[in-house]
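What follows is calculated from the coordinates using simple rules that are stated; it is not laboratory data. From a predicted model like this one, the values you see are computed outputs, not experimental measurements. Cβ atoms are built from the backbone, for glycine too; each structure is taken alone.
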Structure P
Amino acid sequence: MPDLSAALPTTELEDAFLRVVDIEGKLTVALEDLGPVSGRDALLLDAGRGLRGRQLAEIGARVTAVAFPDAHDESAALSRLAELPHGEADVVVVPWSELAAPGSTFVAEAERLLRPGGRLLLVHDYGRDDVWSLWPSLRDREVEWSRRRGPFLGDGFRVRVIHCWWTFESMEQARELLEAGFGALGVELADRIKRPRLEYQVAIYHRSAPRAAPASEFEAPVAPAASAE
């Protein structure tokens with residue numbers, strides 16, 4: 001998966017959007033707040049080309065980044081997860097992965113990589129902002145995922161919504177990039193905006209792995225000593 005929620009046709013175009021999306025770095029701040037990640041062993045799954053891993057490392061995380069060649073091949077991804085040590089990560093971060101769907105085997109296996117009490121952070125789009133006219137076929141899914149009784153929040157996750165922006169240098173750059181990245185839908189959006197900035201909301205679904213039970217819960221009862229005769 002790219003370092004963005006949108007799959008763009010070229011790496012050059014992806015780089016251009018990376019210079020536009022969330023230039024304030026709000027996502028990294030939120031991941032630190034929900035982890036934390038600094039000073040901890042952070043496993044980044046479906047890691048893209050490396051931007052998110054570098055951002056986590058810059059705030060002090062010990063990052064292990066794992067990329068998947070095919071973002072839709074769950075079987076291959078699960079095989080790769082099986083090669084990783086279970087129970088050794090403090091935080092697992094999964095940014096915009098199609099595999100990290102609610103209730104999926106992938107999410108369950110990702111959680112097994114955590115130490116007891118470790119943090120699982122799944123990054124998805126929230127689906128209620130300016131940019132979501134660019135991929136209408138996915139909007140209903142993202143909105144459903146974030147509902148109070150939806151498949152994430154109904155499965156023990158909580159959600160933090162990050163209010164970000166796509167900030168362009170000018171109206172001309174906004175039109176150029178939106179058209180190059182999204183064709184006719186991008187042109188329609190560019191025609192509607194009044195300033196070179198688009199509201200963008202990111203949802204981080206988060207929960208903790210179960211903590212280990214106290215050792216006493218696992219100890220077999222000790223039989224009383226026999227009386228001396």
Structure Q
Amino acid sequence: MEPFYDRVILKLSGEVLAGENGFGYDFEMLDRISLAIGECKELGTQIGIVVGGGNFWRGRSCGEMHRASADNVGMLATAMNAIVLSDALYQNGINNRVMSAIFMPKICEHYVVEKARDYMKNVGVVIFACGTGNPFFSTDSAAALRAAELDAKVVLKGTNVDGVYDKDPRKHPDAVRFDCITHDEVLARGLGIMDAAATAICKENDINTIVFDLTKPENIVSAVKGICIGTIVTK
């Protein structure tokens with residue numbers, strides 16, 4: 001079966017990597033995610049992966065710490081997650097590259113757009129660490145930015161919720177899930193599935209976002225095949 005999308009940016013939240021533990025790593029989950037990514041690669045889809053750091057650090061809830069310092073710590077957490085995910089992929093025979101927005105040559109390559117495009121085409125799986133490399137920007141913004149830079153027309157946002165709701169479904173049993181919603185509606189309703197900068201980048205560059213439940217990693221494959229899962233955010 002041909003993939004519906006030939007190039008995607010997959011945004012993985014750090015919390016999902018932790019599984020039910022809530023902190024650190026659930027290596028069974030990492031293995032399942034890696035196998036799903038490998039299946040997408042076999043379909044012919046090029047996959048760029050932006051990882052969050054929430055399994056170690058939530059910079060916006062760090063007390064009195066300066067936001068810039070907290071965000072720098074968060075970016076380092078994403079580098080750890082990128083290395084661990086890369087190893088899990090290699091353990092399953094899936095070649096990949098790690099590129100960082102922060103210069104750390106003894107650990108991984110520095111992110112350069114032209115090199116990333118080459119790796120996407122010839123390696124097939126590239127993991128992007130350290131967000132945008134700047135504080136005050138989320139990894140959602142990094143995912144949107146990488147999609148725009150690398151000509152991906154969709155961001156697959158894997159979370160522990162199965163789509164976009166009009167209110168938090170974990171707190172409100174009567175919450176209603178959207179099958180499809182526009183970027184403008186997301187901003188107007190203040191739904192917060194991605195920050196405003198990420199939403200604006202996607203809107204301006206005609207990039208769709210699919211929000212789906214990543215606790216079932218097979219959903220990654222379904223999304224790449226164009227099967228309706230979760231919520232699609234479109235222009």
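Between structures P, Q, the calculation of distance in nm of label points 7 Å out along Cα→Cβ at positions 17 and 177 yields its largest number for Q.
Say we calculate distance in nm of label points 7 Å out along Cα→Cβ at positions 9 and 153 for every structure; which of P, Q gives the highest result?
The structure with the largest value is P.
The value 120 for volume of the Cα convex hull per residue in Å³ was derived from one model only; which of P, Q is it? Write down the numbers at each step before the final one.
Working: P: 146; Q: 120.
This value belongs to structure Q.
State the single structure among P, Q that was used to calculate helix-only ellipticity at 222 nm (-39500 (n - 2.57) for each DSSP H run of 4 or more, over all residues; to 500), giving -12000. Source structure: Q.
Among candidates P, Q, the computation of volume of the Cα convex hull per residue in Å³, for residues 105-192 alone that gave 147 used structure Q.
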